[in-house]
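Chemist: Please go over the structures that come below.
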Structure I
């Protein structure tokens with residue numbers, strides 16, 4: 001009977017541990033959601049401000065270059081998010097023990113792969129998509145006015161072209177990120193090591 005009571009007590013103890021872990025995880029998730037909300041708002045505000053303020057006063061060619069920059073940013077960050085999620089953590093532990101520059105940051109990024117992926121793919125990727133679309137609308141309007149094009153069809157063409165380049169670019173980028181995930185993670189970590197030095 002005592003053995004049975006001990007077993008029941010042990011089960012209750014394990015359940016309690018799991019409950020505490022879930023509470024802690026839920027608390028961290030709520031904090032991350034709040035942080036990501038304000039981060040997304042701030043970045044979106046800055047990007048939109050740049051596009052809305054400068055695009056109307058720029059020649060069409062510079063507006064197109066700005067759209068290309070937003071699209072490229074979205075593709076690059078999408079690749080980083082995929083690479084961090086798909087990479088293997090083990091080689092970086094070995095590199096970190098040998099004090100290879102950036103290896104400890106790579107481990108940190110990998111341990112927080114869900115947050116890194118959310119920031120890169122959802123925050124930066126989606127914001128770049130929205131901003132490049134709104135910037136494209138301004139460019140379409142400018143082209144229609146400057147060259148006498150039909151505003152409706154010009155807008156459709158520019159929007160479709162931006163969407164096609166973005167989707168195609170991300171599809172190619174994902175393939176590269178999956179095939180070279182460890183190397184991409186290492187390069188990103190090495191770059192970040194210039195500005196960030198986590199405690200060992």
Structure II
């Protein structure tokens with residue numbers, strides 16, 4: 001039975017990101033990736049909340065085995081409770097990146113965004129579901145220490161790259177985490193990782 005992956009792209013990006021293309025090239029014949037397009041207009045918290053609502057809708061309809069969120073998509077993925085999630089260089093505190101993410105955001109929305117960042121209670125179940133993969137040479141930002149504090153050091157992994165993950169790191173670092181998810185959830189058959197195939201792809205290259 002194919003593994004089902006919901007991929008959430010980062011800011012300034014589209015569904016068919018460089019990461020999704022790398023997964024498509026590397027994985028075999030037994031995976032389905034849904035990589036929808038989300039709005040890149042982050043000038044209001046209402047739009048950010050709309051992106052979260054749309055991601056939840058895709059999650060409930062698609063019922064993935066794992067959710068992968070990249071950069072700002074990693075922040076969106078933290079709200080998809082109930083499913084294993086792999087966050088790639090996640091922008092866990094987007095309010096720290098407002099100058100580049102949403103320079104025209106109002107003062108009121110800036111405060112709302114800060115409140116949104118701390119709106120979730122991180123419990124044992126959420127810690128079990130969450131995995132983080134961080135580039136050791138990320139040139140944009142790194143919330144590795146915050147991730148370790150929130151979700152535990154054992155769930156945080158590093159890879160020798162910058163903010164964008166390349167094919168080598170997908171193969172050597174992302175796939176082993178997917179296998180770890182499979183082992184821990186016991187929701188996939190043993191041969192699910194012998195080969196992967198990727199379908200349902202949309203969109204453009206990795207940005208933030």
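Bear in mind these aren't lab numbers, they're just calculated from the coordinates by the rules spelled out. Not measured: the values here are computed from a predicted model. Cβ atoms are built from the backbone, for glycine too; each structure is taken alone.
Chemist: The value 4.1 for distance in nm of label points 7 Å out along Cα→Cβ at positions 33 and 57 was derived from one model only; which of I, II is it?
Modeler: I
Chemist: Still on this structure: Computing mean count of other Cβ atoms within 10 Å over residues 89-96 for each of I, II, which one ends up highest?
Modeler: II
Chemist: For the read-out relative contact order in percent (Cα under 8 Å, 6 or more apart), a value of 34 was computed from one structure; give its label from I, II.
Modeler: It must be structure II, since only it matches.
Chemist: Follow-up. The value 1.7 for distance in nm of label points 7 Å out along Cα→Cβ at positions 65 and 177 was derived from one model only; which of I, II is it?
Modeler: II
Chemist: Can you tell which of I, II yields 103 when volume of the Cα convex hull per residue in Å³ is derived from it?
Modeler: Clearly, the read-out refers to II.
Chemist: Match the computed value 5.5 of distance in nm of label points 7 Å out along Cα→Cβ at positions 97 and 137 to one of the structures I, II, and report its label.
Modeler: Only one of I, II returns 5.5 for distance in nm of label points 7 Å out along Cα→Cβ at positions 97 and 137, namely I.
Chemist: With P(r) over Cα pairs in 5 Å bins from 0, in percent, for residues 81-184 alone coming out at 2, 12, 15, 16, 12, 10, 9, 7, 6, 5, 3, 2, 0, pick the structure among I, II it was computed from.
Modeler: Derived from the structure labelled I.
Chemist: So, one more: As an exercise: helix-only ellipticity at 222 nm (-39500 (n - 2.57) for each DSSP H run of 4 or more, over all residues; to 500), calculated from one structure in I, II, equals -28500. Which structure is it?
Modeler: Corresponding structure: I.
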